[in-house]
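These notes open a run of structures that come right after.
Derivation of every value follows stated rules applied to the coordinates shown; laboratory data play no part. Just so we're clear, the structure is a prediction, and the values are computed from it rather than from any experiment. Cβ atoms are built from the backbone, for glycine too; each structure is taken alone.
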Structure P
Amino acid sequence: MVNMDKYGAEYSMDGTYLLKVPDYVEEFTIKEGTKIVCDNAFCGSKISSLIIPDSVIAIGYQAFCQSDITSLVLPDSVQEIGERAFLECFGLSSVAIPKGVTIIHNETFSNCINLESVIFHENISHIGKEAFNGCSKLCSLYLPDNLIEIQESAFMDCTSLESIKLPSHLKMIMSSCFYGCHNISSIEVSINNPNYDSRDNCNAVIETESNTLVLGCSETVIPQTISIIGNGAFLNCINLSSITMPYGITGIASDAFHSCYQLESIDIPNSVKTIGSGAFSCCKSLRYLDIPESVEKIDDLAFAGCESLRSIDFAMGTSCSIGHRAFEGCVSLKSVYLPGSIKEIGFMAFANCSSLQNVLLSEGTEYIAGDFINGTTVEELSIPNSLNEIDLDGSSWGFSIGAFPDSSLKKIIVSTNNLSYSSIDGILYNKECTAIVRMPPKMKIEHYSIKDGVLFIEPFAFYGCNNLKEIHIPFSILRIGNDAFRDTSLTEIHIGIIDVNKIEIDFGFSGIDTDNCRLFVPSGKRWEYRHHSVFGKFKNIEIETRYDL
C-alpha cells in the first residue's frame with residue numbers, strides 16, 4: 001500500500017519514505033516529515049530545481065541518477081547519500097555536502113560533467129571509487145582535514161583540475177584516484193601528515209615510510225631519497241615529456257608511466273632491479289631505451305605499444321628475464337641484440353614488432369617462448385648452445401599455440417653443441433633427431449619427406465606452413481601431435497605406417513580438408529585405414545607403391 005500526492009508521487013503509508021516521483025513531473029515539493037528519499041526515486045526525472053526538507057536523513061541508491069537537476073540544497077540533516085545517487089546529472093553545477101555525511105560512496109557524483117564546485121565539510125572521512133569520475137569542469141578541490149581515504153578512480157578524468165592539496169589525516173590514497181587529470185601541475189601534502197609527504201617541493205605524493213612515490217604530475221621532480229616509483233604513479237600523465245630518475249631507485253612498479261604519450265626519453269639508473277608490468281606501456285614518443293646492468297626483471301607488457309621505439313641497448317651483463325609481451329607492438333624496432341646474460345624471454349615478448357628483422361640470441365640464454373617473435377619479419381633464427389627450452393605449446397598461459405605460429409621464419413639454425421635441439425635443412429628437431437619439432441611456417445617447401453627413424457611429430461610441427469602441399473611420413477612414426485598439420489595446404493599425405501592401431505594420433509590431422517586431401521597408405525592396409533577413427537575420415541585413400549609390401 002502506498003500514498004500518492006497531488007503530483008502522482010508515491011510515499012509510504014506513514015509518509016516518511018518517498019518512493020517514486022513520475023518522470024513527467026517538472027515541478028515538485030517534497031513533503032515535510034519525509035525521512036528517506038528511496039532508491040531511484042527521481043531517476044530520470046525532468047525536475048531541475050529542488051529543496052529537500054530538513055526532515056530527510058538519507059538519499060538512496062541512484063535517487064537522482066540521470067535526472068535534469070541543476071540546483072539542489074542538501075540540508076545538514078542528511079547523513080547518508082547512496083551510491084550513484086547523482087550519477088550523470090549533467091546539469092548539476094555545484095553541491096555542498098551536508099555536515100552529517102561522513103562517506104561519499106562509489107560513483108555518487110560520477111559523470112556530472114558540468115559540476116564546477118564541491119564544498120566538503122570537515123566530517124568527510126572517505127571518498128569512494130569513481131565518486132567524482134568524469135567531473136570534467138571541476139577545477140579546484142579543498143579536501144577536508146579529517147579525510148582518511150581516497151579510493152581508486154575517485155577523481156578520474158577531472159580534466160580541469162590543476163592543483164591538489166592532501167590533508168593531514170589522510171592514510172590511504174590510490175594512485176589511480178587522479179587518473180586522467182592531465183592538467184594537474186601542482187601537488188602538495190600537508191606538512192602535518194605522518195603517512196605522506198611532498199618533500200623538497202617535489203610536486204608529488206610520497207609514502208613516507210617506504211620512500212615510494214605514489215602520485216606524480218608533469219612538473220614532478222623526483223627526490224634523491226626515493227626508492228620506488230609506485231603503481232600508476234604517472235599513469236596517463238600525457239603532458240610529461242621528460243623525467244629524471246635519481247640513482248637509488250630500485251623499482252619502477254606496474255603502470256608507473258603507462259600512456260605518458262609525450263615522454264621522449266628515459267634514463268633508467270643503474271640501481272633499478274625491476275621494471276613492472278606495463279610500466280612504460282604506450283609511451284608512444286619513446287625512441288631509445290638503455291637497460292642497465294642492475295635490472296633483474298622486465299615484467300609483462302613493460303614497454304608494449306612504444307610505437308616510436310627504435311633501439312634497445314641491453315648493458316653487457318644484464319642478467320634479467322624478459323616477461324610476456326614486454327615489447328609487443330614496438331613497430332619501429334628493427335633489430336635486437338640480446339646478451340647471453342638474459343636467461344628467459346617470455347610469451348610474445350617481441351610479438352607484432354612489425355619492422356623487426358633481426359633478433360640475435362647469445363650464448364647464455366636458456367629459455368624462449370615459442371611465439372616471442374610472432375608478427376615480426378624475422379626470417380632466420382639461430383639457437384645458441386645454451387638454450388635448453390623452447391616453450392612449444394604456450395603452457396605457461398594455459399592454452400596451446402605452438403612454436404612460432406604467426407612468424408615470418410624461413411630457417412632455424414641450431415648450434416652444433418646444443419644439448420636439447422638440432423636442425424636439419426633449417427627445420428627444428430630434438431637433439432637425437434627422433435622428433436620433428438618445427439618447420440618454419442614461411443619455409444618455401446611444397447614437398448617434404450620426414451626422415452626414417454623419426455618417432456614423433458610434435459604438436460604444431462607444421463602449423464601454418466601454407467606452402468606445404470605434400471608430406472611423406474615414414475613407418476617409424478609412433479605419435480603425431482595435436483594440430484601438427486593445421487593450416488597447411490596439404491593435398492597429399494603419404495604414410496608408411498604398417499600397424500595403424502599403434503600410432504598415437506587423436507587430433508593430429510585437425511584442420512586438414514579430408515574431403516579432398518589424398519591419403520596414400522601401404523599396400524594391403526587400406527581396409528585398416530578406412531576403419532580407423534582418424535584416418536577413416538579421409539574420403540580418398542589410395543595405395544602407396546613406395547611402401548608396397
Structure Q
Amino acid sequence: MKTKITAIDTEFFKHTGPLHRPGGKFACLTTTDGLAGQTKGTLYVDKTETKKYLLSLKKSSGVIAIQNALYDIRQLRHHGLWPAGWEPKVWDTMMVDQDLFGGWYQTFNLQALARRWLQVYLQKETVTDFIDADKLTAEMKKYALNDAKITGRVAEKQLAHVEDEYENDFPWYWEVDLPAMYAVMDMAPIRIDVDGWLAYAEELLAEGLKIQDELGFNVKSVPQVAAALRSAGYKIRAGTSMDQNTLADMASVARDKQRVLLEMILRARHCRDAHSKYGAKFIEENVENGCWIYPNWKVTGPETGRMACSDPNMQNIPKKGEGLLYRSFFLASPGGILLKADVNQQEPTMSAHLSKDPVLRQEIIDEVDLHQVYADFFHVDRPAGKKIHLSLNYGKTAWGLAKDLGRDVEEIEESLRERRLHYPVYHSWMDKQERQAERLNYVNSVMGRRIWTNPYSFQQPFNAKNGPPQSSAAEQTKLALGYFRELCKVNDLQFNVALMVHDEMALDIKEPKLLKRYQKIMAEAWNEAGHKTAPSMPTRIVMTTGTDWRMQK
C-alpha cells in the first residue's frame with residue numbers, strides 16, 4: 001500500500017531580505033492531500049483557516065512533504081501559523097535529494113527535482129511576482145498550487161526509491177539530518193563588536209598600503225608584480241600566474257632579498273584583501289539590530305554531507321595565527337560567556353573505526369600525537385608534520401609534498417612507504433574504498449550515506465578515501481547538535497548553539513551560573529553521538545570558555 005503524502009507549500013508577499021530570515025506578508029498556503037497521483041489541491045489565504053488546517057494536519061497520519069522545510073516552517077512560525085512545539089517527521093524533498101545524490105547532482109531546487117524525478121519542466125518565473133504584490137492573481141494561485149502538487153509527486157518518487165534501493169533504511173536522514181534541521185532552525189545569532197571589527201579592517205588597509213608604498217608598485221597588478229620580480233632576477237614568462245599560491249610557493253624556496261620581496265607582496269595583498277572581504281562591506285551586508293549576525297546555516301552542503309554556512313560563511317572566518325583576531329570580535333551576549341567544544345582528532349578517529357587498523361586505533365586510544373608521528377615519518381618538525389598529515393588526507397601527492405618540502409620525490413615516496421608499513425590495515429581499507437568507487441562511483445559513511453565520486457575527475461581516488469571519514473564525522477557532529485537540543489529541553493535549558501564549524505560547537509550562555517549544567521549535557525551529547533557513529537573508539541571533547549570566540553577570558 002502506498003504511503004499517504006500531504007504536500008504543503010507557502011508563498012509570501014514582499015519578502016525581499018535573505019531567504020533564511022523570515023519576513024514579508026503571508027500570501028497563501030497550498031496543499032495536496034492523498035496519494036501524489038490522485039491529488040486534490042487546496043489553497044488557503046486566510047490566516048485563521050490556515051492555522052486551523054495545520055492543526056488538523058498535526059493529527060493526521062502519513063508523510064508531510066515540503067520542499068526546503070527550513071524556509072517554510074521558519075516563515076509559518078514567524079507569522080504565528082505553525083502549531084507551537086510541532087516537529088513532524090517532515091519529508092523535505094530538497095534535503096532528501098541532497099542526502100541521496102549529493103555530489104552526483106549539484107542543484108536541488110524544485111525545478112531540478114521536477115526535471116529529474118518527473119521529467120517535466122517547472123515554470124518558476126512567477127515567483128518574482130510575489131515580491132511586489134499584495135494580492136494573489138489567478139496565475140499566482142495556479143503557480144502556488146502546482147508547486148505543492150509537484151512537491152508531492154517528487155516525494156512519492158523519492159519514497160519509492162528509498163524503499164527499492166535501501167529497503168526503507170534511511171537513518172542518515174531520519175536520525176541525523178531531520179533532527180539537525182530543527183536544531184538549525186533554533187540556533188542563536190552571534191554578537192559582533194562592530195567598532196572593533198571596522199577599526200581592525202582599517203589597520204590592515206593602512207598596513208597594506210604602507211607596504212605597497214615601500215615597494216613602489218601596485219601589488220594587485222599582475223604586470224607590475226611580474227616586472228618587480230623580473231627586476232629581482234626571476235625569469236617570469238608571459239602568462240605566468242601571479243596568484244597567492246604561486247607567490248607563496250616561490251617564497252618558500254627563495255633566499256635573502258627575493259624572499260623579502262615576495263613576503264612583502266604577499267603581506268600587502270593579504271591586508272588589502274582582508275579589508276575588502278572583512279571590512280565595512282561585511283558589516284553592511286550581515287549585521288542586524290546594531291550588533292547581531294544571523295548566519296544561514298545549512299544542514300547538508302558538500303557531497304560528504306557536512307554542514308555549510310552562508311550570509312556570512314562563519315565556517316570561513318580565519319581561526320589560526322592572525323585569524324584569531326577576527327574571532328576576537330565575535331562576542332558572547334552582554335554579561336554572558338561562550339562555551340566552545342572541539343572534538344579531538346575527529347576524522348582520524350573515524351578512519352580508525354572504519355578501517356579497524358589496530359595501530360591507528362591504539363594510537364588514538366593512547367592519545368598519541370598523530371601530527372608528531374607524521375613529522376617522524378618525513379623527518380620534519382611538528383608544525384610541518386601537521387601540515388603533511390592534513391594535506392595527505394585531502395589528496396596531496398608525493399610530487400606535491402616534494403615540491404612543498406624542497407626534496408626529491410624518491411625521498412618522499414620512501415616516507416610514504418614507511419607510513420604504509422606503519423598502518424597496513426588502514427591503507428588496505430583505503431585501497432578497498434578506491435576500488436569500490438571505481439566499481440560503483442560511491443563509497444559509504446558509517447551511517448550508510450553514499451558519497452558519490454566523479455569517475456572523470458583525477459580527484460576520485462582521494463575523494464573515495466577521504467569521503468567516508470569526513471562524512472561520518474559530519475554525521476557525528478549533526479547527531480551531537482540534535483542530541484544537545486533534546487537534552488536542553490529535558491533539562492529545561494535554553495538551546496543556545498550559535499556556531500557550528502565542522503568539529504566545533506559554540507554556545508552563547510547568557511547566564512554564566514549555568515555553565516556547569518551546559519558543560520555536562522554538551523559532553524553527554526557528543527559522547528552519545530560518538531557511541532552512535534564510532535562505538536569502538538573514544539570521543540574526546542575539549543571545552544574552552546571566554547567572552548569572545550577566541551576563547552580568552
Structure R
Amino acid sequence: MRTAIWLIGWTLVAFSLMASGAGCGGRGDAYDERLQVSAPIVVGHYLAFLDRTRERVTLVRPFTREVTHVDVGRGPSFLMPTPDGARLIVICKGWVATERDEEDELPSMVLIDPAAPQSAVSYDLGSPFDEVAVSPDSRFAVAFFSSTTTPGAEEVFRNPNAVALLDLDEPGGVPMEKTVRSFGDVPLGVMFSPPEMAPLQSDGTLGTPRTLAVVFADGYVTFLDMEHPERSEVTVHLTLPDHPQTVIPQEIVFAPEAGTVFLRCLGANDIYAFTLTARSPGSATENDFVISINTLAAGSVPGDVGVFTEGGERKILVANQGSENVTIIDALTSEFVNIHIGDPVDRVLLYPEQSPTVAVIFSQGSARNRIHFLDLQDVETRVGQNHDVLATNEAVQNIELIPGRDQALVLHDDNHSVMSVLDLTGRTLSPITAQGQLGGYVFTADGAHLAGFTLSKAQMGLIDLSNLAVRTLQLSHTPTHIFALQRLANNPDDTESRTLVVDHGDPAGRLSVIPNPSDLSRTSTYVLSGFLYDGLLGDPL
C-alpha cells in the first residue's frame with residue numbers, strides 16, 4: 001500500500017493507492033493505531049491539540065498559519081492554559097515498563113511556551129495526578145487527584161490526598177509533594193489567594209505577603225503557603241464534632257487588606273470568616289500564622305458572593321436564596337446590613353470588573369422575569385434607594401458580562417436560542433433570536449463581536465455589538481466548536497487576538513479562520529486542514 005499526499009495551499013489531501021507484491025513493503029504501526037486527539041483549547045494566540053496516541057501537542061497559530069508539534073511525556077492525559085494565556089500545561093501519567101528492555105517513566109507536568117516550544121520544561125511528579133489548579137497570576141500550580149476518579153490500571157495504590165506544589169517561574173525547581181491532612185474526604189478543588197495575602201500582626205499591621213492555596217474538601221478547608229511550600233498546612237473544620245451536618249465549600253473571597261478570607265458553603269446559612277494572625281514559628285517547617293474562624297449571619301442560604309471597594313474599604317455582597325434580601329458585609333469589621341430587593345437571588349455580577357460600581361443580581365436556580373441593579377456607592381447608607389429593577393419578557397436563565405463593553409448577554413432558555421443584549425448604562429434590553437439551538441458562542445477578546453453557530457448548520461453568525469448588526473458566514477463544513485483568541489497582557493494593540501476560529505471536528509484537523517470579524521467575507525477567511533496527520537505515515541511534512 002502506498003500513500004500519496006498533496007499539500008495544496010494549507011489543505012492536506014491524503015488517500016491510499018492499492019498496489020501489490022514487492023511494491024508495498026511492510027505495514028507500520030501507524031496504519032493500525034487509532035489516533036486519539038483532544039478537542040482544541042485556546043492558549044493566547046494559539047490553539048492546542050493533545051495527541052494521546054503519539055504523545056505530543058500540536059500548536060496551531062491561526063493568524064500566521066504556523067503549525068508546531070511538541071513531544072511530551074508518556075501517557076499524556078489532559079492539557080490546560082495558564083490564566084495569562086502565555087503557557088500551556090500538559091499532565092502526563094508516565095509509564096510502567098512491562099518488557100525487560102523498557103524503562104519506567106515518572107508522571108510529569110510539561111510546561112510549554114507556544115512562542116518558544118523548544119524550551120518546554122518538564123517537572124517530575126510522584127503521582128499520576130489528574131487535576132491542576134493555577135494561581136491567577138500564573139506563577140503557582142497545585143497538582144492533585146480529582147475526587148471523582150479511581151486508580152488507573154497502572155496504579156496499585158493511590159494516596160488521594162497527595163498534592164504537588166510548583167513554582168512555574170522556576171524552570172529548574174523541584175515540585176514539593178505532600179499529603180494534605182485528611183479527615184476522611186478527598187480534595188474537591190483548589191483556589192488561590194492574591195499574592196498580597198498576609199497575616200495580621202499584634203500591632204494591627206500586615207505581615208509578609210504571600211500567595212495561599214486553599215484546598216476544598218467536605219467539611220473542612222486547608223491553607224497552604226505557596227511561597228514556603230516546605231511549611232506545614234493549616235486545616236480548619238467547618239463543623240463542630242457534635243454537629244455532623246454536611247457542609248461543602250463552594251466559593252471563596254479574599255480580603256488581603258484585612259488579613260481575612262470569606263467562604264460560602266453548601267449546607268450553611270452563614271458566611272465563614274477566617275482571619276490570619278501572625279505567630280513566630282518554632283521551626284522551619286512550621287507555619288507563621290494561625291487561623292481564627294467566625295461565622296456571619298449574612299442571610300438565608302447564601303447563593304453567591306462578590307467583592308467591591310467603597311470609600312476605600314473592602315465590602316462583601318451576598319446574594320441570598322432563602323430570603324428576598326442581599327447582604328453587604330464590611331470585610332474589616334464583619335458588620336453587615338441587609339437590603340430588601342423583593343426576590344430570592346443566587347447570582348451576583350459586579351460591573352465594571354476592575355472597579356465595580358454596580359451589582360447585577362438575578363436568580364439562576366429559579367429563573368424569574370426580573371434583573372436587579374444595585375448601585376454600590378454609599379449603598380450601606382442609602383440602602384433601598386440604590387436598588388433598581390428591570391422587568392423582562394422572558395425568564396432570565398443566565399447573564400454574562402461582555403468583555404470591555406458596557407453590555408451583558410442575557411440568556412433566556414437552556415437552548416440559547418433566545419437571548420438579549422443588556423445595556424448596563426441605560427438598563428435596557430435588545431432581543432436576539434437564533435434559528436435553532438446554539439452549539440456554541442464566544443466574544444472576541446476586545447468585546448466588539450459575538451460569534452456563534454447553530455447545530456447541524458455549516459454557518460457562523462456574527463453580531464457587531466456596537467450596533468447589533470447581524471451577519472452570516474457560510475462555512476465549508478459544520479462546526480463543532482468556536483474559539484476567540486486571547487489578548488496577551490501588556491499589548492493594547494494586539495490585533496491578532498480579535499481572530500475567530502471555528503473547529504470542524506475533522507480527525508485530520510480542520511479550522512476555519514476569520515482574522516478580522518469586521519471584514520466577514522469568503523475572501524478574507526481561510527481554512528487550515530490536515531495538520532493532525534502531519535508525520536503520521538512518514539517524516540513530518
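Given a computed value of 5.9 for distance in nm of label points 7 Å out along Cα→Cβ at positions 64 and 408, which structure among P, Q, R does it belong to? Attributed to the structure labelled P. If you work out mean count of other Cβ atoms within 10 Å over residues 160-167 for P, Q, R, which one comes out largest? If we compare mean count of other Cβ atoms within 10 Å over residues 160-167 over P, Q, R, the biggest value is for R. For the set P, Q, R, ranking by distance in nm of label points 7 Å out along Cα→Cβ at positions 120 and 440 places P highest. Can you tell which of P, Q, R yields 0.15 when FRET efficiency 1/(1 + (r/R0)^6) of positions 248 and 280 (r between Cβ atoms, R0 = 25 Å, to 0.05) is derived from it? Derived from R, not from the others. Using the calculated result 63, 34, 16 for semi-axes √(5λ) of the Cα gyration tensor in Å, pick out the matching structure from P, Q, R. Clearly, the read-out refers to P. Comparing distance in nm of label points 7 Å out along Cα→Cβ at positions 296 and 456 across structures P, Q, R, the highest figure is found for R.
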